[in-house]
Structure I
Amino acid sequence: MAIPTDPESVASEATGADAPLSGIRVLDLSAYIAGPYGSSLLADMGAEVIKIEPPGGDNLRKYPSTLERESRAFLGVNRGKRGVVLDLKKPEGLATLIGLVKTSDVLVHNFRPAVPARLGIDYDSLRAHNSKLVYCAVTGYGERGPNSGKAGYDQVLQTVSGLCAMQGWPGQPEILYGSVVDYYAAAMLASGVSAALFKRERLGLGSYVGVSLLRSALAMQSARLIWAEQEGREVFRDMRSGGITGLHPTREGTLYVSANTPHFWQALCDMTGMGDLAQDTRFDTVRKRAENADYLVDRLRTALAERSARDWEALFGDRVPCAAAREVEDMFSDPQVREEAMITRFEHPVLGSYLGFSGAVKFAHDPDAPPEPTVRRAAPTFGQHTDEVLLELGHAPEKIAKLRRKGAIG
């Protein structure tokens, strides 16, 4: 089946000069998801991002994909960048990177804490070449402590931080698929780097920005990470509102319903023929409804069985917060997604034309105006822009050829 009709937002090779981070250059040495996607968020905000890969490439390029010649995951988390290949283990490759550092504002990597110093790219070494550099390190567990030397991966941090235990059932933890910790860390990266750039505008100084998957996994659980004095360990940590809020089967499809406020609870009861419950003092708070969940869920599901999930969604409208369960493919043609210009058509030298998400944050002079398409590049092919970037750095073609013969670039 062909991809959906062209969205209005079409990617191009330039970024608007009025974008918040226009004029900022970012060197992205990271791999997998958290660092690369955080750098793409900076590209969304107008930064020029150069992805620097080792000769073996970002391992995400090699992940399983139903696309024949590209990794869907790599394309999705590396939009908006130019691609360069450098071997930092060769002196000429390191020297080339330092040349780029001198002309850049931000450097992002996700090496374990001991690795940068071995490569000669630790914070102290690089700020000697650029005192205004914002240096962002993405780690699994942070820079210090007994686990700091361990490799960190999304699902590992989900498991160790309690997310899997919360998602599953007692004795049966479950992974949250979708790399939620990585993506939250990416958002923290973009936020932290932006704050460091703002600090640099005020004080003229670069900064070290530390983002870890452990920090991100715990930050996601801030509403649970409260332990009152004299509470026991086995206290339930109040994350689920309970009662009728949740996923429910209907005549066809599944519907999520959220009716925690008195207003929405009243509307849900009125529109499902459960008006008697709305006036019952046994159910007049979220806590009481949670305590009586078995009875209420049975009543609600009996009512929901009369219509399909899509029918209920249309009927409830804005009176009851709800959603019929959909698949991600439905988002490419979803009218709300299209209206907000969240899907862009990209042109890729290997894959050809494809649609992808873009524009995680909306910037506009008039909040009521239609969003202007955010222009950006497709994810780069391996080493696609090495020569282009080095020519801009002032390297003569002969020098570039010599670096390639020595294996310092690709």
Structure II
Amino acid sequence: MDAEIIAVGSEMLTQDRVDTNSLYLTGKLNDLGIEVVTKCVIGDARDRLADAVRRALSQTGIVILSGGLGPTEDDVTREAVAQALDRKLVFQPEIAAALEQRFLLMKRKMAEVNKRQAFLVEGAAMLPNDRGTAPGQWIEESGGVVMLLPGPPHELKAMFERQCLPRLARIVPKLAIRTIFYRVTGMPESDLDQLISPVYKKYENPATTILAANGDLQIHLRARCGSEAEADALLAEVAGPIELLLGDRLYSRNGDSLEVVVGDLLRKHLATVAVAESCTGGMLGERFTSVPGSSDYFAGGFITYSNKMKMDLLGVPPEMLEEFGAVSRQTAEAMAIGARRRTGATYALSVTGVAGPDPDGESPVGTMYVGIADAAGAHVAHRQFLGDRQRIRVFTTQMALDLLRRRILGRLVADAPKPVAG
């Protein structure tokens, strides 16, 4: 059985509000084997909301609406659902009395407008709300279910867990949903899809989704079966060939970010890392330190934006800067060696390049050099990234983290300075 979630409220269409309720509901529904196939946000417009409910019911078995159950004129969820189902709204005196008693307990007089919350869609079961004034509603329609839930997350979560989950468990066929969450770096999204699509296109179940953001690629494999064992077996059948094709470009099998994976490798090898950054201005160090417990392996770093700082803090020779420039393979290598020498870290990473928007001499925007130094020596990788300043810098930190991952694993590859889209 599939589900659709509709968040209601014009405030949810502003830049200041995020629909976190749908994320919570999706997780709970997935635990029951229910797939969420559509999510949408509808403002406080009764006719538009009614149309959305009709469409959702025609396509899915479960429709959940969050928000719009308050007492004011712009709370239109009850009216819209009644309109969509061609049912009446029926006033419930016992609900009104319970609301009035709740206000008395708070030593407040209930406003007349709160009685709007005592209307139920004809045939609906009332869902009690012990954390607010808006009761929810459970409506069965033509083999499907419509749920009206309050918008405040603490009210919605309590109501859904106590009132809706037990009802759903009785009517939903038991299904197990199992997922694999791969993360890949070092290749464009189109190349990834071309590589693995001959495998996943053979299957409708599991479903495969590929997502891309700033040099990080995600592959979601999602299987729906009658049991967890069946789902796991189906995932293994698809995942095995995909893993072989991805090789060492696959860095995570459980969704962990690259900084988490690299941090775990450093901790496992009792190793430390330092950074020397120019154009990334501290972004690489921030990625390391964004991980809890990174003090176990992150020694520190240098932001050497000017040539003077490169010379004074890292010991980059002035004649090297004069001959090759700050944006060069030689400078990146010297920065990494200097950072390792000054900190005593097992590894040191360096970044120098042109993030834009203007080129630097003969170096076009997107020119990046990342150096790595350890006891075995130094290596520098060169890439030409495409995109705006922010994306180029994020791509560069991704490249640096992957360079360290490969170095730790003994898989450092030859330089490949082809352009990478931003």
Structure III
Amino acid sequence: MNAKLVNGFSRWTKDEKIEWLTQSYLNRDDEARNTLLQYWNPNKKLQGLHDDFIENALSNYYLPYGVAPNFIIDGIPYALPMVTEESSVVAAASNAAKFWSEKGGFSTEIVGTQKCGQVHLRYQGNQALLQSFFDAYKQDLIGSLDQLQANMKKRGGGLVDLELQDLTEHLDDYYQLHATFETGDAMGANFINSCLEQLATRLEQLALTYQGFEASGVRPQVVMSILSNYVPDCRVKAKVSCTVKELAQAGVDGDHFAQDFVKAIAMARENVYRAVTHNKGIMNGIDAVIVATGNDFRAVEAGVHAYASRDGQYRSLTNAWIDNNEIFHFELEVPLALGTVGGLTRLHPLVGVSMKILNQPDAKQLMRLVAVAGLAQNFAAVKSLVTTGIQKGHMKMHLLNILNQLGADEKEKGAAIDYFEKETVSHSSVSNYLDTLRS
């Protein structure tokens, strides 16, 4: 048997796992082994907490934690905590925040907060019979959740509605119970999944004794029960507006800028190649705040991109227009299923710090703040694209990464930063500059 295949790995100590990894996959590379050890937290209690987050934890993978200040959101000043490795994200968000803070700031609106999940069914019988069964036992199915959702109901949440959906037009014999929930300040994944599995169990129990199914010899079969990360009814809007004249900047006419900006957004709405990169920029801001607040950025990403394709074509998540009064409007509408209780929100110490920075928001308020981060990021990106170009600012921020790759010391970094204030940054230009400086 291949020596790299092992049994019972999860029960080994962390030292044993690292030793095996070093021998089996790292070619006995002590430097790689030491790198894993160097990222352990010297606080044993804190390291133990991190070790319990996932199975087979070996070390920690650090990402920068920063803040973007100067946000005015619904009249309240904020500094948004952001976790990201991309060099220009925090700077871009901060610049957009400052720009709009002088024009009244950002405003937001909660469109909805409902989340959903489905019990997926296979049924080869008569559709009308299945519908009659569901109509007869809908309240029984809902009642089977009483114990599970007792605490959630005390907090104003719980099951909102349950419906049978016929999806046989898309796939033979495919039906589902579509359940809608309110989960308050919890993201609610565990609660929703528990409810769905209970609904599935109760449906199968009821189907066994339903005379209609007994007579036909065909009963619905549960294939799976799972929440959906597509939450089009859990949405938030973020927006900004100002007169076209107020968009004037150094060397840039406000009307010209507004026209180009609106056209750029229209291009992202109609062209999928542009839309994907456009929305990736929005997610730069959204993901950074989501990670900083201990939420699931993968779930949000999946739901957001599905929403961008809701009419059959992948489109921009933002919209921009100029009204008849020469007022410029820029808006983002996006689905966000977030939580401020449960999961890492109560375990990761830095998440606790993030929540304090944000004045302990509830789930709705966090939706507002995250959406604003996405809108700010998109404004900064499109603003650069239609004026100086994206690379000028991005490569200035990337300069330190290049200097670190080339082993520059602090004196060399200072000299390079001054030199490249007026020069184009590229890996080769920085390398040539350092060679000249060192010689």
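The value -0.74, -0.83, -0.90 for log10 I(q)/I(0) by the Debye sum over Cα atoms at q = 0.09, 0.10, 0.11 Å⁻¹ was derived from one model only; which of I, II, III is it? Attributed to the structure labelled II.
Starting from the value -12000: which structure in I, II, III was helix-only ellipticity at 222 nm (-39500 (n - 2.57) for each DSSP H run of 4 or more, over all residues; to 500) calculated from? Please report the intermediate quantities before stating the final value.
On the way: I: -9500; II: -12000; III: -15000.
The read-out comes from structure II.
Computing relative contact order in percent (Cα under 8 Å, 6 or more apart) across structures I, II, III gives 17 for structure III.
No value in this document is a laboratory result; all are computed from the given coordinates. These numbers come from a predicted model, not from an experiment.
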